[in-house]
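Listed after this line are the structures, all set down as structure tokens.
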Structure 1
Amino acid sequence: MDSETAKNMKPESLMMSYGYKPELSEGAVKCPIFQTSTFVFKSAEEGKAFFEVAYGLRNAQEGEELGLIYSRINNPVLEILENRLTLWDGAEDCAVFESGMSAITTVLLEFLKPGDMLLISNPLYGGSDHFIKKILPKFGIEVIDFKVGQCKEDIIKIIDASDHADKLAFVYIETPANPTNDLIDIACSKEIAMHYSAKYQKEIYLAVDNTYMGPLWQHPLKHGADLVLYSATKYIGGHSDVIAGACLGSKALIKRVKGLRTFLGSMAGPNTGWLLLRSLETLKARMDIQAFNANKVAAFLTGHPRVEKVYFPGNLTEKDGEQFVIKNKQCLTNGGMISFDVKGGEKEAFRFLNALKLIKLAVSLGSTESLAEHPATMTHSDVDAELKKEFSITEKMIRLSIGVENYEDIIFDLNQALEKTTS
């Protein structure tokens, strides 16, 4: 398919073919798995040219592409996958990793150095929270945070009060937040980065973890983000059979990310890439069903006598003020993630989880099967106790990832499990 034809088609139509040339693979309709560690050069001169571009010794000439060298640097499967992933977010380039955490950590290590200050939103996924608050400080990086509901002026006051505003180097947010579904204004976060970029004459970038909404339901780059991050294990992979991550943005920034990825060795392997290519073909179909099901499930839980509170973007109204405004500005659907509080505490929550029959008791999210977990003692067990309390990540909270099953069966399972919380 020529590029002009591709421009007129929707991403879901291009997921089967974009970036792949069957004539280069014996006419195979699907991209093969290139299970190889290294690639043969046609000549010594070609090998030299490939390395010059790969290591930044010179810029590529017009029309010149990075040649295949070694699968830690590039692999045909990953190149095709990265090209296809750019379509959903409208990104210039993409880097795929062996896990979501490797994508996050590689980005933070590339754009931060000792003495820098990082601004983050709260709450964050437990793994991100741990790396940022407990590992980055070991490298001399200061971390300050802001909370949901704080306006631009409030956040600027926090930064200025640190007495290290001139050290601000990067802004990292997660929206919707895991597991509370709290929303952070992406455009506002970029304005803060730009404010300090102008004040101190340096470029401060904004990265957004978009895992909860996936590449279909929210497009951070269109709202000012410089980089968008995913645990590709979740909606992109979507079958609970692969661990992967992705980072998307401009060619210039992704070149830096890929450069560090090469030397950290955190790239995804060809088998992982192939599985993700398979999953992209059904991504929209799966996510459409999950969003539909989530609306039905949230409505059921909202009216259930054994449920105290439901955390779901679709439940936001004008009374919720800025959260409602942000949702309508950024989110294209209500998503597929729901958290709720059972009436009671850990005992009742565990009774509920142990009584589930169709829904699986497991962490992760975004897969074809519905999953349930207990954030306070599982995914967010390492988060500061006071912070968990402040954001209502309590012993009574359950997190649901809604799958593609018939929504009536999901609701039936939830209802029978909720009935067990009083026994």
Structure 2
Amino acid sequence: MTGKPEFPPLNPISHDYVQTLDLSFSHHDESLHDTLIDIRDTVRQYGDAGVRWLTCRYDRVRDVQFPLWVASDEIENAYTQVSASFLTAIRYARDSIKAYHQHQFPQNWEATPRDGVRYGAMFHPLDRVALYVPGGRARYPSSVLMNAIPAQIAGVPEPVIATPPSEDGTVPAEILVAAAECGVSRILRVGGAQAVFALAYGTESIQAVDKIVGPGNKYVDGAKQMVFGRVAIDKPAGPSEVVVYLDTPEWVDFAAVEILAQLEHDPDASAFLVAPSMGLLAATQQAVLRLAADRERVAILKESLKNFYCIVTTDSADTLKSLNGLAGEHLVLLTAEARALLPKIRHAGSVFLGPYTPVALGDYAAGPNHVLPTARAARFSSPLGVMDFMKYTSHLEYSEAALQHIAPTVTTLARVEGFEAHAHSVDVRLLKN
């Protein structure tokens, strides 16, 4: 390590100021946009060859003829390359995540509101979904679980994992084992924007999907937004973030490690500390500095610490305004009143209550999904879940008598809007020959 990480001067911001911060990837960056256009056009024009060329360029894969799809024997061999402890851990996490997400499975329903009328909804899984698993800075078998398990519970018949390969063209064994443990055998060794465009438009050997889900870098996220409409996406995703509420000096170090745990993700990651006094803010800041010096990813922390913000609140109402206004990806409540505070939290991706519930539990093995809305998107978006892999179809059935009853309402509204054929479609059914 060269030099200690440094904070900007402690200068608390207001919760209103937070709403002016751009916490997302900037998709108005002209160079980023131009790069994405070039990648998209290369994939569409050259298909598999373009995907391979782009993967060699951006992921430094040495063999330009590398196979795009992982073979079954590679998956089988992966089990010989992981430790017994990893296998135990991945299976424990799989079972916990599965148990949580099974509560989300919707039920078909039908009702009869009046004589001669029946309506309802039928839920169906999407046919083909791409599960994006990031690579680059690290390997993420946990992201395999978070994507694949709700897809499996939803009943998606053709889930496909896309993930960046290593320079030698291989996919990390931990990724392959996690996929196999979730029942996914179709694994595309392509990442980045080229994977998104290939999965959206299709190539000679990559069939287009109906939806693309999962976190990624700014190129992945930008590409997902560009193909939205041709395919569905789960949500735009920005850098990792955490909001920590602390109201006691007893848990200052807990607050500090939660802040560091998110800031070590990425130079653009952010953290917010909300506390009722300047003293708690200052004490936590010092703890973060002290603990940051020993972190392995200190080079990233030296960049991301610039995105650490503090908010001092005056009373409980002010605290709630701050926490809901931040709408954080992760919200850590380090207070003895966490359980009482929970029903008042309206905007957060995932909430972690009390001193013994670190965010890492949700990241890996506790059950809730770790693919969460960022950049204040928790105001209108939810964690990845089973319904992201399903859709519903409504159905309706009327008898002649029921149609007679509702006909004046429908024909009046249709004619007000100028749609005579709509009205006639009702009238013609009630004409007597």
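Just so it is clear, none of the values below were taken in a lab; they were calculated from the coordinates. Since the model is a prediction, treat every value here as computed from it, not as a measurement. Cβ atoms are built from the backbone, for glycine too; each structure is taken alone.
Values computed for the structure shown
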{"item": "Among 1, 2, which structure scores highest (criterion: distance in nm of label points 7 Å out along Cα→Cβ at positions 185 and 305)", "result": "2"}
{"item": "Answer label among 1, 2 for the case where relative contact order in percent (Cα under 8 Å, 6 or more apart), calculated from the coordinates, equals 16", "result": "1"}
{"item": "Source structure (of 1, 2) for distance in nm of label points 7 Å out along Cα→Cβ at positions 81 and 353, computed value 4.2", "result": "2"}
{"item": "Structure responsible for 2, 8, 13, 17, 17, 16, 13, 8, 5, 2, 0, with P(r) over Cα pairs in 5 Å bins from 0, in percent, for residues 257-384 alone calculated and labels 1, 2 on offer", "result": "1"}
{"item": "When volume of the Cα convex hull per residue in Å³, for residues 113-360 alone is computed for each of 1, 2, the largest belongs to", "result": "2"}
{"item": "FRET efficiency 1/(1 + (r/R0)^6) of positions 89 and 233 (r between Cβ atoms, R0 = 30 Å, to 0.05) derived as 0.50 - corresponding label from 1, 2", "result": "2"}
{"item": "Of the structures 1, 2, the one that -0.58 was derived from, the read-out being log10 I(q)/I(0) by the Debye sum over Cα atoms at q = 0.09 Å⁻¹", "result": "1"}
{"item": "Entry that produces 3.5 once distance in nm of label points 7 Å out along Cα→Cβ at positions 169 and 225 is calculated, selected from 1, 2", "result": "2"}
